[in-house]
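Take a look at these structures.
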Structure 1
């Protein structure tokens, strides 16, 4: 079985996350892509993020909405990292999954390719999974292609490259927009998120959203 892993904070999950995962699932003939929210990401220590339970629930709502609207079950949600206490490291997750007998593919943004050698126990990580680098239009290719070649040649990294559509949105931008926009501006914001996720954010007053609703 070929299983993709898309890790991240998902604070909140948005349509670009879902589209990228779908494109990769199809392009690489994966059986599924697990959307895997992190517990305490080492690179985001000190920043306040939504609770693990809220982030997991938003993911579940997003996946269910996608399955209903597009009749697809290629995405699912894994809580393996939020169920584990402490800081989240990819190597710990891959070690836990290794005994399952599946082939794992770890999805990363093209920019992350330049940081892989800094990951904890990266040599073992490289043995336990194949990376799928998601390349957006306009990303500078010459340095990227060189980095991929060097990772493969000198560090035995297994890597595929998949081009994904450009979708200009980020969780940071969404959080800031929710915190600062007026209620009249919510219509545009809703196009960035699955409707059930947007409704959940309003209902739970995440990112200061609920106080805008009268």
Structure 2
């Protein structure tokens, strides 16, 4: 039975998403309204602090939280009690090919969760621009500071891309469809990965 998941990331091409049947996952705070979101994925301390400080509000979403947000909850029990109703679950599994939880980005976790926990047979990915370009711009930059200097961008992306290669290989029975403005993907991949450029801006 086909099980379709749409993952709306935070890169520029997230806007290529169009409402479609299937489960919807978002990453942090999406740049636009997405109907019927199953859960929004969060992985880092910075996002938890932004929530605690009131810089970001995600009360309307169910949360799927990674290893570091779980540690945050353990260290901040009053915060946990305040937002326990929003927490759909903790997903703290890190695949062995990912060196540390720091390298496991929000996008990585969302895709891993969709493939392994939700047993998706087909995953549509929007706004995963760093797989195609040396571009780590994110809508989260509007409310979270991130070092986007050229050297740091190269360093981070050189860590992220090998994880994608291994993840796509691990779930070789899952079809991954990536939406982007060009098809010059910068990672090695098998036949289970395709690029859709049909939604690129004219």
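Here, each number is a calculation from the coordinates, and none is a lab measurement. These numbers come from a predicted model, not from an experiment. Cβ atoms are built from the backbone, for glycine too; each structure is taken alone.
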Source structure (of 1, 2) for mean count of other Cβ atoms within 10 Å over residues 65-72, computed value 12.6: 1
At a computed -8000 (helix-only ellipticity at 222 nm (-39500 (n - 2.57) for each DSSP H run of 4 or more, over all residues; to 500)), which of 1, 2: 2
